[in-house]
Structure P
């Protein structure tokens, strides 16, 4: 039974890493759930501190994912209309799969700046490129947080087996 639990945990951790880069999979959430399930099924191995850390990092990862486009819009000179557009585009994009999640915030910024802020296409495009760069950076931040979660899990497991 223990082998089955370990196999499922490792599969969820690997899928979680993939999910930080592929918008369809809930990467950090999957890692946190795997760590929590592992703690509940094999309670002697993991510390509750590691579980709490993984849940906190998963929440931070979700926050980075959701507001990354809006922050990028603001950093690259967007008005409030572009930021609102990025948020609305990001939420709307959720209903259209991977392409929607990638294009939604970008289209939202572009349309928000063009229609409501009255900026030129060139200005709006420049801000939209800034948002795209920020979204790419957020993928690396999410990947770093996910790897930190897995490292904490791995260190705790290694500590347990080393002192056994």
Structure Q
């Protein structure tokens, strides 16, 4: 499967006149949240490493989208694949992620999708404030958005509440 993915991406790049290797480059893995770090390192990391080696310029900044609670993998991904941008799922501890990763890694995330979909505006406001005040903003490189993907029929009032709360509490000094 990895060979087929690499072949397909390279063919698209060639057809579109793009370089064979990208700078920057990113990918997603919506399943590693189901694995222990030990299992990921032994069974999946070699394939991720091959994707990065074949599709990204050496040393390039890698971004990754991860669904669910994949926080236990963040430091490994930073250290072994040069991941410098993580589009997080939920639930994660944003402040702990910042402390573990330092200020070099961009974090993208925020309130969990179910809260935005079914919570009240007040709950959304409180959770948005909690995320923003968790320490995740230290050093910059934090982008507030829903914590993974927006659910269908999410009330616009809740999105507006998150946005307004971010304007109030989400400014870098």
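A short reminder: the numbers here are calculations on the coordinates, not readings from a lab. What you see is a predicted model, and the numbers here were worked out from it, not measured in a lab. Cβ atoms are built from the backbone, for glycine too; each structure is taken alone.
If FRET efficiency 1/(1 + (r/R0)^6) of positions 37 and 53 (r between Cβ atoms, R0 = 25 Å, to 0.05) computes to 0.95, which of P, Q did it come from?
Values: P: 0.95; Q: 0.75.
Structure of origin is P.
Rank structures P, Q by distance in nm of label points 7 Å out along Cα→Cβ at positions 29 and 77 and report only the one at the top, that is, the highest.
Working: P: 3.7; Q: 0.8.
Result for distance in nm of label points 7 Å out along Cα→Cβ at positions 29 and 77 over P, Q: largest is P.
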Who wins on relative contact order in percent (Cα under 8 Å, 6 or more apart) among P, Q, i.e. which is largest? P
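A value of 55, 26, 13 was derived for Cα extents along the principal axes in Å, for residues 45-116 alone; which structure in P, Q was it taken from? Don't skip to the end; give the middle numbers.
Working: P: 55, 26, 13; Q: 39, 23, 16.
Here the read-out was taken from P.
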Given a value of 1.2 for distance in nm of label points 7 Å out along Cα→Cβ at positions 85 and 101, point me to the structure among P, Q it was derived from. Q
Taking helix-only ellipticity at 222 nm (-39500 (n - 2.57) for each DSSP H run of 4 or more, over all residues; to 500) from the coordinates of each of P, Q, which one would give -28500? P
Taking 99 as the value of volume of the Cα convex hull per residue in Å³ derived from one of the structures shown (P, Q), identify that structure. P
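Determine which structure produced the value 4.3 for distance in nm of label points 7 Å out along Cα→Cβ at positions 5 and 125, calculated from the coordinates; the candidates are P, Q. Let's see the in-between values first.
Working: P: 5.7; Q: 4.3.
The value was obtained from structure Q.
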